[in-house]
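Following this line, the structures themselves.
Read the figures in this text as sums done on the coordinates, not as results from a lab. As the structure is a prediction and not an experimental result, all values here were calculated from the model. Cβ atoms are built from the backbone, for glycine too; each structure is taken alone.
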Structure I
Amino acid sequence: MSLLIVKNLGKSFGGVKAVDSIDFSVGAGELLALIGPNGAGKSTTFNMVNGQLKADRGSILLGGQELIGLRPREVWRLGVGRTFQIAETFQSLTVCENVQMALISADQQLFSFFKRATHHALGRARELLELVGMLDQADRACSELAYADVKRVELAIALANSPRLLLMDEPTAGMAPGERNALMTLTKKLVTDQGIAVLFTEHSMDVVFAHADRIIVLARGRLIAEGSATEIRDNLKVQEVYFGTGKTFEKAQTQVAGAV
């Protein structure tokens, strides 16, 4: 059963149709990859689901509830988490304190810089860090972490509001191949164990083909293909969109095979 259902979604900027009447859905426990060349409409679609942009037309239903017209904070309160292309944490705070800050917001607690929040939801913060493999670094300052570990902390933060839907914008950007696959393997396990729906954008085709359950492809704002990794890789229209050849996909297939 689909958790997120997007119908006839559209957004224009002036005379340019950034997103042109697209339909897709994501089920609980599913990783859906949204790919396409630069300018395809991926970020616009993401930002409409998240509430940062208001759609001109269409519908975005989360568990049957309309999201269009809601602000990002309201969307987040309904159980939509998000990670960003460039991970952002409070560098001077510890790993655990960063997650506690997210939990303060999720619990709708008032926070004052004159009032320490060291003990707020400490147990839950540590549980989230254990889920992402960062419990042993809970007391380290985020400024001391390797970038791959910062991305794991960001994932723990995104899970603070117990999301039903997780939006991941270029989750493996800036990471080495081994780190990319480790993060997405972890994400897949969390999705399966907790029944979270995931919509993610990604430029690394090896990550997409290895980890996505389904893939949708945008080009110039339109949905041009949907299917499994094999179906998308062999789709001539998709190959044409990517630099006019299938080389991008051939290379990705080689990388996936080498990682297995």
Structure II
Amino acid sequence: MPSVQVKAIVPVFPGTNSEYDSCAALDKAGFSSRQVIIRNITPSALSESISELASAIRESKVVFIPGGVSGGDEPEGSAKFISAVFRNPAVTDAVNELLYANDGLMLGICNGFQALVKLGLVPFGEIRDIGEDCPTLTFNNVGRHIAKYVTTTVCNANSPWLLKCELGGEYVLPVSHGEGRFIGSVPPGQIVTRYVDNPNGSENDVEGIISPDGRVFGKMAHTERAGRFVAKNIPGNKGQPIFESAYYYYN
């Protein structure tokens, strides 16, 4: 039986810098990916981009918000513009349709994870207003940007994104962030990946969390930045199969 073609989109915002790695990871897993460029040089360009994004979401099964330095990664401002775009009613409606009517999935890594948290998609599973008592991502406790390989472990595989991951398995992945420290209360069943060697001071060693139904997954470590000749001098399993898991879910 032939595999079903599954479309995935990668929205590219000002400051995004992982779009090519993200598309390559999706395509390698079997998806048919495309980038949607968000242009904000003029009001009309932004309006056109928002319409294109909403249409692309409706035509796809997967939305992957990649990493980068949205808005110049200004202090306490990571992913604010991304969040604002997704709160546009047309885009919000498309996301709701994707998740609740079309059996769709969402992923956010690093800057994308920050956007999902600001939107409420993790941990709540819906775009909603966020209060001061909600979970957030804030400055690393070391007081500076971190760029290194870290060890993470899968502590819960109850998500389409983790179907092929080894429960309890350890994966060595790159991180690159200044505001990656997770703080706040999340139901234990929604914490799916933790740091073994916590680099930023995240509460409960949280590296990644999911929505209540597991369809939305946010994480800090860059699983997409992998390849045959990447980090060959660093020991450990660097092939975390989250993209393969999501493709397997549809096939």
Structure III
Amino acid sequence: MPPRLDIVIPVYNEGNIILATLAELRRQVTTPSRVLICYDSADDDTLSTIKAHPEHVEGQMIEFVRNRSRGAHAAVMAGFTASQAPFVLVFPADDDFNAGIIDAMVAKGELGADVVCASRFIPGGCMVGCRWLKAFLVRTAAFTLYYVARLPTRDATNGFRLFSRRVIERIEVESDSGFCYSLEMLVKCHRLGWPVADVPAKWFERKQGGSRFQVLNWIPAYLRWYLYAFATTFLRLPANSVKQRSAWKIAK
């Protein structure tokens, strides 16, 4: 059966956690799916760990996708380019506790949602162990975007998110750093009036390795799309102001 879901996992030396993450995906996700491991360089220990333990990934459809550039943003964009399934999910390499919500996210997509957000700020979700500055910025952005800008999700900045094929093919990503693409794609879909849904998700501070979330470095890029959401609501900008891919880019 062809995959209904492509799971994009950007990695950077995740050899110490990737097998646990893949095991949970294999155990809990019933939607026919393919895992796209998106990496910077051939010496990334994520690749060697997976290849050295084929018994841990038996039965899973896994594809390795080399980034054209380097970094988290390039990894995700490479995954989007390689994806073919009706739904595309960006999933953290160190997340071995949220696989159980993925089928529910796909179900929301099947019902018509173009973006399904894994939300830490609705009943059933949580954010535990987050550094105070990041927690303050994330919670403030989530609160103001939902209650003031009226963005239809309680967790606008979480990079753990499902997109429909329509979003992948028609929304041009202008961001070029970190996980800003996720907020950008969300606010552009909101301006177009495309449906957005939430499912509760858990978040725990990484216990192994270092986070690639660079709060201070990415604030200017996030701020652009934060303000875009307010402009949509209060300036009532038309849907045709959204930058979309041209037909030749989609065909390509």
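Using Cα extents along the principal axes in Å, for residues 33-120 alone as the calculated read-out, with 37, 28, 23 as its value, let me know the right label among I, II, III.
Numbers: I: 45, 29, 19; II: 37, 28, 23; III: 40, 31, 26.
Matching structure: II.
Suppose you compute distance in nm of label points 7 Å out along Cα→Cβ at positions 17 and 97 for every structure in I, II, III: which one lands on 5.1?
On the way: I: 5.1; II: 3.5; III: 1.1.
Checking each candidate, the match is I.
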